[in-house]
Structure I
């Protein structure tokens, strides 16, 4: 299993159009400090909602990978709490909340420089069956 996917839109260092997120790990949490460029806005100056969902999904996926599991998003739910402005410092934090069999339930937040949670997400990740997924 690899935790490096060079062409991944979210974390790939070789993706020419990607977010280039870099994570660190503390107590099982996947953490990333980032600034979202203006190319990823929806309304003027505001990070696009789909990008916010991607940030949350990636933080949770990294937590799952860091725990040693190859899994894919089965379900993702996002709560948008306040607009996130482009070019502002953010912290992403994702974790596994519970695991049972092939299912991992996760949560994540996008936190601004003032410590406010701007968006939160929950997900269900499903561990790949051997031979059925090219990961």
Structure II
């Protein structure tokens, strides 16, 4: 059985990490904003509470598996905000919806048993067919 991830929510969280130098990371708030954006686009939204819990769980998973790390104090770190690691930057590049043709990398990730397992991700992200710009 493979883990399926909400790539849109992960993309949102990674963008917030990327742009969040001076603010506390707030995954539950980002989940609310993500749900509102989906609803405005006419997409169905799962339970808001479930989405908030999922965002908090994803934050912990991304941190534990080395996609994000605590922002250093000299870069505005306050103990409650993060930076993207090289692995996190690769993930964002693969799933970024603003890049044309990002569906194939998401599909390749979905085909893995656990796409966010560090070893699995590093192997998949190094393959030419899913490398950013190779599509």
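Details
- With helix-only ellipticity at 222 nm (-39500 (n - 2.57) for each DSSP H run of 4 or more, over all residues; to 500) derived as -15500, matching label from I, II: II
- Test item: mean count of other Cβ atoms within 10 Å over residues 5-12 calculated as 19.0, pick one of I, II: II
- Origin of the value 3.3, where distance in nm of label points 7 Å out along Cα→Cβ at positions 13 and 117 was derived from one of I, II: I
- For distance in nm of label points 7 Å out along Cα→Cβ at positions 29 and 109 computed as 2.4, the structure of I, II it came from: II
- Relative contact order in percent (Cα under 8 Å, 6 or more apart) - highest-scoring structure of I, II: II
- Highest-scoring entry among I, II, by mean count of other Cβ atoms within 10 Å over residues 37-44, is I.
All of the numbers you see were taken from the coordinates with simple rules; none came from a lab. Please read all numbers here as calculations on a predicted model, not as lab measurements. Cβ atoms are built from the backbone, for glycine too; each structure is taken alone.
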